[in-house]
Structure I
Amino acid sequence: MRLRYVSVVAALAMAAAACGQSSGDGGGDTIELTITQNAIAGGKNAAGANFIQNWVIPQFEAAQKAKGKDVKVKFIPSGVDDEQYKTKLSLDLKSGKGADVMDIDGIWLGEFAEAGFLKPLPAQSDSWEGWSQIPEAVQGLATFNGKKYALPVGTDGRVLYFNKTLMAKANLPADWQPKSWQEVLDAGAKLKAAGVPVPIQINAGTAMGEATSMQGLLPLLAGAGGEVQKDGKWTGASQPLKDALGLYQKIYGGSGLGDPKLQQEAKGRDKSFQQFAEGKIGILMEGDYFWRGVVNPATGVAKMADRDQVVGYAMIPAIEPGKGVRGQDFVSMSGGSLRTLNPNSKHPAEAFELLALTLSADGLKAETKDGNVRITPRTDVNKEILAGDPLLTYISDNVLKLTAYRPPVALYPQVSTALQEATAEVVGGKTPDEAATAYQQKLEGIAGGAGNIAS
């Protein structure tokens, strides 16, 4: 009976091979790979889905065939809320399933790595040609505990936007570049004297959610020389935090430089976009999305037909020259997504080759054509595709090399909310010291005690 069982199994295996029905376990001649991201044709991130389906898969399968390999790639689309996508990935990876190549938000990296869902990239990745084209700061997005777990898909940067027309009324230059926080405040005072309704807008409060952290407190914390987490410890009621909250107090604490009510409105951020487009806000701190998606003359949610002539931009200064994080004069914060390998893949070598193709120079140029321009992780590609966009070129050339990232750990969202609450307290009238102390108390509860906090 045992011999008969073996012969039946062998016969079934031969039949499957003859029909080309490889299960992806390496037992057949056909290698089957899958790739997924939160994108779907005709829906969410449609351009990304079309790129994978129409360029990556044909190119990769042809390249593998030229090497004598029969490789078939299937794209697994998705078009759901990011948290739903994250949950599905987590469940798949936990159960040993999931696509061979997958996109994740950069902020999920540490959480997935700590859970054992992801492993560092294989040694094969060390020789990838793309690393030499990615700035070290951008490589940090894909790094956790000193090891690379993914390849960066793209990134962004935060700057100070300003209305050149309003600046001219305040006798401020069209190429304004403040070198300290005091110079920002001084410009705000001149804008106020010139009759500008809202001289300065820096996101604050909880209604704006993560936009308060990324476009507000975290860049200021970096500008004061601080980080939200360093060497495994969270930053509590430190002097850099108090300095950052102190700037909020100077803007929203009765000076008339900012609108405290706007920070409390449910649609406050959207309203700030509209006010800037209408010439009612002089200076606004935001990411490159503001340029691409908000005041874009063609497709923006708050279109500015004269954007290219009226909107200026400058790097975010440290509190004083040389006093920013890493001793920098200027700072920024960046986010971005990652593309990584499933550690359960049966074909890790081919999976990495697929991953690398998507982020090759040719791949990124193909993905970003037809108006789908964005900042890629590669400087060689950015120099070509961003040549027609001054703001994106500015960020690529000047901001990415000095940017910083949020800690990619599971507790960060709770910490971020507590930071947003601290800004809300200052805007509501509490002192920076009071808000920082309250933040530290919340942080101790989040982080599991004072031993995990550096003050």
Structure II
Amino acid sequence: MRARRNLVTAAGVVAATALLLAGCAQDPDDGPKAGSPSGGSGQTTLTVGVFGAFGLQEAGLYDEYMAQNPGIRIEQTSIERNENYYPQLLTHLGSGSGLADVQAVEVNNIAEITATQAGKLLDLGKVAGVDKASYLPWKWAQGTTKGGATVGLGTDIGPQGICYRKDLFAAAGLPTDREAVGALWDGDWNKYLETGRAYKAKAGDGKAFVDSASGVMAAVTASSAQRFYDERGEVVYKTNPAVRGAFDLAASFAGDGLSAKLQQFTPTWDQGFANGTFATISCPAWMLGYIQDKAGPAGKDKWDVARAPKPSNWGGSFLVVPKAGKHTEEAAKLAAWLTAPAQQAKLFEKRGSFPSASAAYGLPAVAGAQHAYFGGAPIGEIFARAAEGVPVTVIGPKDLVIAQNLADIGMLQVDQKGRSAQEGWDAAVKAIDNALDR
């Protein structure tokens, strides 16, 4: 959910897509807010530091916790963009001052946190009520150090499906039922390419198969267990066949004329949803609301969502508790409660943040979730299945730098400027080497 690359934090995506679920509960009614001076003397004030519209406060979880724990008052501070929030967090961890009792960490930063800052954070895996078995193994592993300390408890994730336009599929003679559509490419990203070629043969010009080659590359890469780093922490993207294979496959979408040649999270990309410029897009759970917002009422029942060729994830965050905080014991209890399956189900119901706690998937708010805009798609079932299939991946401290340059320097040249796959790859490698001082 928190992965809109350069333009906004994905927590900002949540703010932009808070409408996403049909049948979801409304936001809490106006009343005493978290952090309001409603508490009496003798209360313990816990501070929570987040980026963007993180969702916990907006979903009413702080108010619920304070009602259950009258001796606790919660105050939240938020910095809009993670690229401003995270450097400040590192500075405060380094000095041991200026920290909130509970701090949020975006998934692209968690590897650096576990590798370099774990000694300054509590092991939340030892907190009463925290059950490792309740969480997805790959998400739990992301917040756990090599020494076994779980310093980050996962909040949300971004399991991906393929969102598609039923009307454009029908016009190209392709099935429109979501199960039949998913079967077209089940288990193999190359089948997704083959489907695109079959689509183009009948759809003609003007309606591309995918929004962008970069979007395809990101989804394919994310479905591999090893990507940019190996288990020893070494940068291996250059020699990893999964990364180069994803790049070359995505380049084929551009070379075969299947891409709308758009850059994600730009005004022209937004217009592409409204204009029906493309038939499919790799979409995590949080993107459904974004599509609904940009495609508007005219897109209702035209869009649907099917399973992706292989499970992958885009987005997600964690909560950590600094040892230098004023109330570490109470802060750990709060972090554990906020990330417990029941609360994650409520966050999904009210804000669209898909749970990282697999124990939440059987709860009615998740298991029974449907999206009216997408033809009543059983999104709880679709994305839970995807989440449970995501491989345990190695995340490195500069994953985001590598991914951004592969997309915005390498693949964008292939997609928009007609460069060859090799030319795009070489340009990306040069930019990455410069960024990593290699």
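Identify the structure, out of I, II, from whose coordinates Cα extents along the principal axes in Å, for residues 264-327 alone was calculated to give 39, 31, 19.
The structure behind it is I.
Given structures I, II, which gives the highest value for distance in nm of label points 7 Å out along Cα→Cβ at positions 112 and 288?
Looking at the calculated values, the largest one is II.
With mean count of other Cβ atoms within 10 Å over residues 232-239 coming out at 17.8, pick the structure among I, II it was computed from.
Corresponding structure: I.
Hey, percent of Cα pairs over 41 Å apart derived from one of I, II reads 24; which structure?
I
Read-outs: derived from the displayed coordinates by stated rules, not from any lab. The shown structure was predicted, so the numbers you read here are calculated from the model rather than taken from an experiment. Cβ atoms are built from the backbone, for glycine too; each structure is taken alone.
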